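A.B. asks: Next up: some structures, all given as structure tokens.
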Structure I
Amino acid sequence: MFFAMTDVAILVLAIALDLLLGEPPTFAHPVVWMGAVVGLFQRFVGANPSGKDSPLHDAAAEEDRGRPRLRIWLQLICGTLAVLVGAALFGGAAYFVLDLLSDQNPLGYILIGVFLLNASFSVRALHTAARRIRLLLEEGEIEEARFRLRDLVSRDASTLDGPLIAAAAVESVAENMADSLVAPLFYFAVVGVPGAVAYRVVNTFDSMIGYRGKYEHLGKFAAKLDDLLNLVPARLAALLIVLAAAVTGNDAKGAWRIMARDHRKTASPNAGWTMSAAAGALGIQLEKVGHYVLGDPRQPVNSQTIEKALRLMQAVLAIWVGLLLLIGVIRYAIWR
């Protein structure tokens with residue numbers, strides 16, 4: 001549980017490290033290692049070109065010829081194992097190392113804890129990617145903005161105009177307030193660094209294999225587990241956006257009203273909460289063509305809207321970290 005002063009130090013230093021330097025380099029980034037584990041399972045089921053000679057490739061060919069889909073249950077098993085093995089591997093390793101260091105080497109405990117917690121969330125990288133889109137739109141580089149949008153969203157951006165590109169960037173910032181900020185620190189507060197690491201494993205696996213199509217069953221368990229783990233953080237993040245709207249001079253009442261009205265409009269049970277709250281706070285309409293429309297178009301959506309969304313994110317970060325530090329100090333005073 002989050003009550004030792006060493007945990008408070010880990011939180012403060014991890015946040016400072018992210019804001020100053022961003023995420024760890026690629027070769028040392030635990031999320032990259034998690035992706036490598038996902039790749040092993042993908043190759044086994046032939047879910048990418050390099051896996052065409054996998055043990056299940058013949059079954060895939062049979063499915064293409066109209067034979068019974070014997071491979072679906074194998075996808076489910078492999079996808080479930082991928083998530084469970086990954087969470088146990090990375091979360092268990094974090095627990096073992098930190099438990100070993102907690103009494104013998106407090107400084108090592110803090111340093112390793114800072115490194116692992118820093119890798120579990122992302123603020124600076126998200127800020128940098130969104131601001132790059134803003135600058136490209138201001139310079140009229142629409143084609144380059146469409147290309148760079150892939151750093152934030154997975155949708156096809158080839159036909160998006162300036163307002164829709166800006167809206168997609170705002171949506172990504174809003175959704176990631178839950179996935180990449182509130183949720184990892186929530187599980188850190190509840191279970192410690194291993195909890196944040198295990199959450200990041202599930203979230204990473206969902207982003208890599210939780211897609212629809214021929215191999216959707218491979219990622220079904222990851223997608224459902226990610227939805228479950230984000231039930232509380234997503235709603236908490238939406239409430240933090242309402243508070244942040246009041247702090248930043250945006251429309252807090254509008255954030256609450258639109259959140260209550262539109263949060264169910266997205267296919268995800270969680271994404272709609274933060275996106276609709278942000279739409280209401282900024283007085284804009286967010287649209288993914290053919291999928292959903294959130295908010296009311298009281299203000300135009302443009303490059304400056306992205307900047308306002310980033311300021312909203314900064315306020316959410318400040319409020320959330322402040323609350324966690326307050327909880328940590330209170331728990332330490334009670335249980336020391």
Structure II
Amino acid sequence: MKTVITSVGSYIPKRRVTNDELAEHINTSDEWIRSHTGIGARHIAEDDEASSDLGYRAALDAIERAGLQVRDIGGIITATATPDHPGFPSTACIIQDKLKAQPIWAFDIAAGCSGFIYGIEAARGMLQLGSTDHILVIGTEKLTSVVDWNDRNCVLFGDAAGAVIVSASTADDEGRGILCSELHADGAGADALIVSVGGSRHPMKNGYQDISDITLRMQGRRVYNFAVSVLVSTLKSLLEKTNLTIDDISYIVPHQANIRIIQAAAKRLGFPNDKFYVNIENLANTSAASIPVALREMEDTGLLKKGDIIAAVGFGAGLTYGGNIIVW
């Protein structure tokens with residue numbers, strides 16, 4: 001059974017914070033942030049908005065754009081590194097309740113910034129079972145809730161949600177579909193990007209000594225080297241698997257972590273920079289939401305057309321990485 005992406009939706013919080021605003025209370029500047037990351041601004045969710053609220057709005061957008069009803073959805077997969085709660089219930093279950101969906105299966109994927117890529121392949125596998133025709137895959141993040149606003153790394157992150165409906169293909173979908181996927185992980189890098197306190201190893205009830213214990217910490221150079229390497233290797237492998245060349249690909253949609261990562265990978269591959277869709281300037285790093293949000297933008301601006309072949313590639317905490325080749 002072939003599977004296709006039926007629609008894509010997104011939700012971006014209204015509040016927009018520029019680099020200049022951050023520079024008012026952090027030792028940084030717009031010039032430094034732009035030159036080192038490509039980021040000019042980010043959107044920040046309201047205090048009373050959680051990841052499930054963002055994901056719910058993106059899900060509604062995807063369902064409406066597909067011309068479906070909530071009752072048509074047979075399952076929900078939510079990729080998030082910032083769940084509403086550190087334990088149960090899952091964010092996917094909370095979104096299911098917000099949608100007033102019938103009792104269906106719903107679960108979270110904790111694969112960091114690669115979560116959406118993992119979710120697409122998980123949905124494709126579930127559809128092969130034939131128990132449903134439509135699965136909602138959501139990437140939703142409120143990363144600003146886990147950053148230290150006195151640490152310069154806070155400039156890297158923003159909040160957003162994106163969602164797609166992955167469906168069993170029909171006769172009308174001839175030529176479209178998810179052609180192949182690559183999923184990988186390197187657990188040796190688990191400490192490279194981490195919130196150290198709040199899980200079962202270091203429960204919050206034991207207290208913490210410093211804000212650095214409960215906020216996101218990153219070994220920047222280590223993560224950068226990893227990201228460039230796996231972005232290159234994943235794209236090479238996807239093209240080899242599908243017997244495609246870069247000329248066959250309309251766009252590469254990478255996780256939007258840092259413009260330097262994308263440019264370095266393009267240089268190593270010998271691919272033109274304009275093959276890579278980049279929107280990091282206005283949204284910053286939104287983790288598992290970055291790829292579906294980019295796809296929504298591309299469709300809205302007419303960049304994505306039926307029959308286009310795209311390569312989506314994610315990489316992030318875990319360390320995890322992977323990609324999908326999709327005929328739109």
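A.B. asks: Of the structures labelled I, II, which one yields 26 when relative contact order in percent (Cα under 8 Å, 6 or more apart) is computed from its coordinates? Spell out each step's value before the answer.
C.D. replies: Details: I: 22; II: 26.
Working through the options, I get structure II.
A.B. asks: Could you tell me which structure in I, II was used to calculate helix-only ellipticity at 222 nm (-39500 (n - 2.57) for each DSSP H run of 4 or more, over all residues; to 500) as -9500?
C.D. replies: Numbers: I: -23500; II: -9500.
It traces back to II.
A.B. asks: Of structures I, II, which gives 34, 11, 8 when semi-axes √(5λ) of the Cα gyration tensor in Å, for residues 110-173 alone is computed from the coordinates?
C.D. replies: Working: I: 29, 11, 8; II: 34, 11, 8.
Computing semi-axes √(5λ) of the Cα gyration tensor in Å, for residues 110-173 alone on every structure in I, II gives 34, 11, 8 only for II.
A.B. asks: If distance in nm of label points 7 Å out along Cα→Cβ at positions 78 and 158 comes out at 2.3 when worked out from the coordinates, which of I, II was used? The partial results should precede the final answer.
C.D. replies: On the way: I: 2.8; II: 2.3.
Computed on structure II.
A.B. asks: With percent of Cα pairs over 30 Å apart coming out at 40, pick the structure among I, II it was computed from. Show your work: numbers first, answer last.
C.D. replies: On the way: I: 40; II: 30.
Working through the options, I get structure I.
A.B. asks: For which of the structures I, II does the calculation of distance in nm of label points 7 Å out along Cα→Cβ at positions 6 and 198 return 3.4?
C.D. replies: On the way: I: 2.0; II: 3.4.
So the calculation was done on II.
None of the figures in this text is laboratory data; all of them are computed from the coordinates on show. Because the structure is predicted, anything quoted here is derived from the model rather than measured. Cβ atoms are built from the backbone, for glycine too; each structure is taken alone.
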